[in-house]
Structure I
Amino acid sequence: MEKIASFTIDHIKLQPGIYVSRKDTVGAEVITTFDLRMTSPNEEPVMNTAEIHTIEHLAATFLRNHPTYKDKTIYFGPMGCRTGFYLLLAGDYSSKDIVPLMVEMYEFIRDFHDEVPGASPKDCGNYLDMNLGMANYLAGKFLDQVLYKITDERLIYPE
């Protein structure tokens, strides 16, 4: 079997950032998949499932209510390795194109201090596995260490 594209990225060199993972054409529409890498793979601890789950609920709620991106959001969800998230948007985008959206989204997560949307037994299959405090902390850390001062090295996959 061929190695899939995401396994060809050198995860030893990969640092937190926003990367275009792939672009697919579905009919006449381009779908851009983003790698939102929040932690340094194989270098720092991965995120725990509770904070990942909380970030997923908050980010998906934010994106699907965003005035510009709600109809362009295809998917937002965690990576199995627990170092970040995938965001799929309808449209042909570069990493730089969505930096303002990501700043807005992570500020929303950092500053959110209410009941997590969908965190109930009726709405979620594992509603007790949430950690809002850590989600707030990790969003703030990603903003301060990456998004507020993002450079091209954190927008284009390392060679």
Structure II
Amino acid sequence: MTPNKDYGEMTRRGFLGWGFSVFAGMVSLATFLLSTLRMPLPSLMPGKSGKFKIGRREDFPPGSVKYYQDQQTYVFADTEGIFAISAVCTHLGCIVSKDEKKFICPCHGSYYDLSGKVLQGPAPKNLQWYHIQELASGRLVVERGKHVKPGTKFVV
């Protein structure tokens, strides 16, 4: 075996191999540092609260309907009480609109009656009903994270 005369010189192949090794090492180090620094942060970032205030009992005379666009919720009042229904279609999450006798999904044509029951698909389930509670201050709060059986009303 003859000794390599160019042992002290860097070849193009050697330079590229060295550069790749340095790059891979830096990426590994950066990934390790970022994952270590992220550990104290929560995995889920808090979103909008599932509760929102809608007013007082007297703000909902029988026959009234209010739509809370930011919360995607309809609040109805009748002679029996006050109830809240989701405006999110159970098919693909489009926002339903309300006419005089039903909810209509503009995306795929689902229909619901005013109690949220599916009249025509493709929606697979009825609209969700939300729990309503009264705070000590007399204000009413809708809890979107707490679903109730359809027909459950906050008694006035």
*Which of I, II yields 26, 44, 26, 3 [P(r) over Cα pairs in 10 Å bins from 0, in percent, for residues 100-147 alone, calculated]*: I
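With relative contact order in percent (Cα under 8 Å, 6 or more apart) coming out at 19, pick the structure among I, II it was computed from. Mind dumping the intermediate values first?
On the way: I: 29; II: 19.
Source structure: II.
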*asked:* Quick check: -6000 is what I get for helix-only ellipticity at 222 nm (-39500 (n - 2.57) for each DSSP H run of 4 or more, over all residues; to 500), calculated from one of I, II. Which structure matches?
replied: II
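Give the label, chosen from I, II, of the structure having the highest value of mean count of other Cβ atoms within 10 Å over residues 52-59. The partial results should precede the final answer.
On the way: I: 24.5; II: 14.0.
Sorting by mean count of other Cβ atoms within 10 Å over residues 52-59 in descending order puts I first.
The numbers here are math on the coordinates, done by the rules we state, and not lab data. Here the structure is a predicted model, which is why all the values come from computation and not from measurement. Cβ atoms are built from the backbone, for glycine too; each structure is taken alone.
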